[in-house]
Structures are given as structure tokens and as C-alpha cells.
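Please find the structures below.
Since every read-out is calculated from the coordinates, none of them should be taken as a lab result. The shown structure was predicted, so the numbers you read here are calculated from the model rather than taken from an experiment. Cβ atoms are built from the backbone, for glycine too; each structure is taken alone.
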Structure I
Amino acid sequence: MTRLLEGRIAIVTGAGRGIGRAHALELARHGAKVVVNDFGVSNNGEKTDSPADEVVAEIRALGGEAVTNGADVADFEQASALIQQAVDTFGGLDILVNNAGFVRDRMLVNATEDEWDAVLRVHLKGHFATLRHAAAYWRSESKEGRQRVARVINTTSGAGLQGSIGQVAYSAAKGGIATMTLVAAAELGRVGVTVNALAPVAKTRMTEGAFDTSEMALPEDNSPIVAWLASEAAGHVTGRVFESDGGKLTLEEAWNHGASRDNGKRWEATELGDVVDALIAEGADPEPVYGAS
């Protein structure tokens, strides 16, 4: 097998189980040295034992190099220490795969403030904190004349792109991650960093019970695109969002300017009914929200 990531250094967050574990193993198979991060929480965010050591053992059994990290990625200082661990242990950082998260599904009218805060914290802040500290490291390296060929792969979701009934907080967080990916890609390109996002579809503990998962892809089916995006060959791809569903890979087309009308001056409210109807008629119909009847 051609190894795309020989000698490259990676962090995968939420890598103790499911999709994160599959990503860590795939990167290691392609030659990456991996920091396996897992805070150890249940599907709804309650603290449990972390299986990160088991993933590290699997990687080492394959002949790879890996270490465990138990940081809470949404804790700003712990996220900084996670980046530093990769640098101290393996001599640098080339790849950041942000994957950690959990769900607390609830219909909007039943959602609580604590549930909202918890989901936004782990997904959105958890992506921001690690990316922020990794970006500072890569900028520093670039200023010192050691610009790295760095890659970030964030984890969004169809819930964040099309919306999902009963997942208002999760959808908002994942939508924010998609937009953050675009901004980070635009800002970090000058220091050698590409930033993309993946919306994976897979049978995991987060989907079981919420959907019929009998026909869903396996976690590892999503990992080849992550390995390729993490490689030096992917330097021309940045600011993109992909959906992976088994053997089907889709390039997502998000918010773009559509039909418009320019009045040349301020509109009167009474004029806008016909204008809005015309714009909607010219535009594409939005994809339905997942779970909508």
C-alpha cells in the first residue's frame, strides 16, 4: 500500500471510539505518528473511562507510533497543551483532525440552556480551541522559516448543512464549524495550512437510537478522504466541505449568492412581496431538513 503520510505528525480528537478511532488508525496505516485524544465521555457527555489507550495499542501493533492524550478540547488551556504534546513528543505538528463531540438531542421547545451550552461547547468551542493553538504554532514556524505543510480536517454534519429535526443545538454547532472552516482556510493559507471539513455518515453510538442505522456506512468508510486531505498531495484543496457516505463522496455546495434584484434605492416594504416571490421562483429549492415530514 502506498503510504500518503509517512513521517507526518497528527492529532485526532475524540479518537477513542467510532469515527475518530477509525481516522486515527487510517492515518497511522499511512505512516503518520498520532496523538490519540479522547476525554472519555458517554454519548450525552457524561464522564466515562476513555478507550484511547486501546487505540494507541492498536496503532503500535500495526508498527506505528502513537501516544494518548486525555484533554478536554473545549478547555482553552488543555487544548494548548494538546498541541504542545504533539510538538514535544514527535517534534512538530502537521495534521489536526477535529472530531470530538457528543449529542443531547431535543426538540426546540424542550431544549434546555444547559444542553445547548454543552453541545456548543464541545463541538464549536472544541474545534476553535485546538485550531486556534495549532494555528499559532504554524504561524510561529512560518515566521522562523520552518513553514510546515499543514492540514486541518474539521467535522461537520448533514445536520449542520441541511438541519435536523430534534437536533437544534447540534445543527447550530455543526453549521458553525462549516463556516469556521471557510474563514480559517482563508486566513491560514498564507502560512501553508489547508482547512477542510467532512460531514461523515456512519453507524456510531451517536446515530444508533436516533436513526435507522441498518444500512449506514461503517466509521472506517469515512477515513480514506481524511487521510488524503491530510496528505501533501491535497495542497490545492482548501475551504471545502465534503460529505462521505460509504463509497459515495459529495462536494457540498453551501451558501452562495443566488438570484437578486437591485432597486437602486431603498425598497418600500409594500413592494417586496412580489420581489421575494420572484427571487424564490428563480432559485433552487432548499434540501429538506432531516426528519421533516
Structure II
Amino acid sequence: MVIRPPSEADSILLQVTLGCSHGKCSFCGAYRGKRFSIKDEAQVFRDIEFARESFTEVRRLFLVDGDPLIIPQERLLRLLERVRERLPWVRRVGAYANAKALSRKSDDELLQLHAQGLGLVHMGVESGDNGVLSRMGKYGDAEFILEQGRRAIAAGMKLFVTVLLGLGGVSDSLPHARATGRLLSRLQPDCIGALSLMLIPGTPLHAEREAGRFRELTSSGLLWELRELLACVELEKGIFFSNHASNHLPLRVRLPKDKAAALERIDRALRGEEPLRSESARRL
């Protein structure tokens, strides 16, 4: 199974790594059973040739799995160069880029990657609360994540980030929402995607829930958290989404102009005046 952002549904998916080099987030089951490795370069080049024959109308390409930027710089530059040479119609190359992988590239290396065609990175922020980040096993604290996101933006890349509603559980819902909103305001990404926590059997956080040490938010709790987070976000320009299949209330908010209307829609949902996605329809 290949993991990709919803916005990359129509992109060429070029697998260049397997799994995630960090692999310690307690909520994440995306790469269970996958030992991290970098895919053989010759195979990746053969896959590019397949794309050249099969996807001549597709203008976007996305590098998967978890964190392709962990690939050594010279090899990654060769890959991007091959994409430009063999798929000249591709107008945008995107990739997942966690804070760990970004931190291992110098500023000059990030500029090189952008010049060679890497125009967009997706980064999982998840939370702006250091306590939540630590308990969930994320790599680095909020300031570290902020710094790495800013470095990607400074290199000229568009930055799409994801945050995870419900990650603080019942006890830390408001601190999680408010700290995350403040972090996003400081970061000023191009796009924010808010997903809702769904516990996956076999993950450490699922075991915490089963043992009674983690209390999940109800649908109304997730809505209150969504409202608090969005109220705290101040973007000069950007888009806020909560339209992932895990969310109860799909939103697409162009900030700042649509913020007030979006908050009113959440309020209507909290009053029971706006239909929600059923639990049975929610999925990752």
C-alpha cells in the first residue's frame, strides 16, 4: 500500500523509499510492517521510464513513501534530473518531508532541490504542544518543526502541513488546539490540512486507549477542537482544509477572508444544524 496526500490523487506516484526513517510516532500505523529502506536507483529509473510511456498527460509527480528527503543529496538530485529529462511535461514534483529529513539538508541543499524541480513538500506538524509531541513520539519539539518548515519555505518550496485533531485526547484538547494554531500562525504555510485521529489496532496509542490511559474525543469534542484551532490560526494567505475522510465536517477555508463563515458553520454543526459525516463513513 502506498501512502499519499489526498491532493496527490491524480499525480504520478513514484516510489523512492519504503516506509519511514523515524517510525516511532505512537499514533501512526501507515508503515507498519515496512522496514525503512531507499529503493534501488536502477529500479526507480525503470519506473520513470514506465511513467514516460504510461502517463503522458499527467502534469504532477509525487515521491513516496514517508520521507524521500532522507535520500543522500547527490542521489536525490540525480533522481530529480532524470524526472526533468524523461518526463518534461511534469510541472510540479512534490514529496513528503518530515522535520528530521529537512534538518539533514543544508540551506544550500534545499535550494538545489528546489532548483532541480522539487516545488512542494508535505510536512506532518501534528501538534504545536510540546507535551503532546513528546508523548506521541514525534521527532523534535515545536520550535524544531517550525524552523524546518521555515527553511523549506525560504528555499522557495510550497509548504503543505497536516495537523491531527484529537491527538491530545480529552485532557489536553484545548492546549493542543491553541498551541497548534499559534504554531501554524508563526509558520505561515501555504496550506493546512486538519485530519481527525482514528486509532489503529497494533499502534502504541491504540494500546494506551485500551488500557484506559488515553481518552478519545467524541465527535462534538473534535468539532470544538477544530473550532478552537481555526480560531487561533492567523494566515496572511492560505487554505485550511478539514475535508479528509477522517473528519466529521468537511471544510475548505480560504484564509483570512472565509474564516468567520467557517467558524459559523462549525457553530451550526455544534448546534446540530449542520449534517456530519457518520462514524461508519469515516476512514483513513
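Which structure, out of I, II, was FRET efficiency 1/(1 + (r/R0)^6) of positions 50 and 226 (r between Cβ atoms, R0 = 35 Å, to 0.05) derived from, given a value of 0.95? Walk me through the numbers before you get to the answer.
Numbers: I: 0.95; II: 0.30.
The value was obtained from structure I.
State the single structure among I, II that was used to calculate distance in nm of label points 7 Å out along Cα→Cβ at positions 10 and 202, giving 3.3.
On the way: I: 1.1; II: 3.3.
For distance in nm of label points 7 Å out along Cα→Cβ at positions 10 and 202, the value 3.3 is produced by structure II.
Looking at mean count of other Cβ atoms within 10 Å over residues 106-113, point out which structure of I, II has the largest value.
Numbers: I: 11.0; II: 16.2.
Greatest value across I, II: structure II.
Give the label, chosen from I, II, of the structure having the highest value of distance in nm of label points 7 Å out along Cα→Cβ at positions 2 and 26. Intermediate results must be reported in sequence, preceding the final value.
Values: I: 1.7; II: 3.3.
Comparing I, II, the top value of distance in nm of label points 7 Å out along Cα→Cβ at positions 2 and 26 belongs to II.
Which of I, II yields 2.3 for distance in nm of label points 7 Å out along Cα→Cβ at positions 82 and 194, as computed? Don't skip to the end; give the middle numbers.
Details: I: 2.3; II: 4.1.
Only structure I yields this read-out.
Quick check: 1.10 is what I get for Rg/Rh (Cα atoms, Kirkwood Rh), for residues 66-145 alone, calculated from one of I, II. Which structure matches? Before the final figure, lay out each step's value.
Numbers: I: 1.10; II: 1.05.
It must be structure I, since only it matches.
Figure out for me which of the structures I, II the number 68, 46, 38 belongs to, where Cα extents along the principal axes in Å was derived from the coordinates.
On the way: I: 68, 46, 38; II: 55, 43, 35.
This figure was derived from I.
From which structure (I, II) was Rg and Dmax of the Cα atoms in Å, for residues 98-257 alone calculated, if the value obtained is 16.3, 53? Present the calculation step by step, with values, prior to reporting the outcome.
Numbers: I: 16.3, 53; II: 15.8, 50.
Corresponding structure: I.
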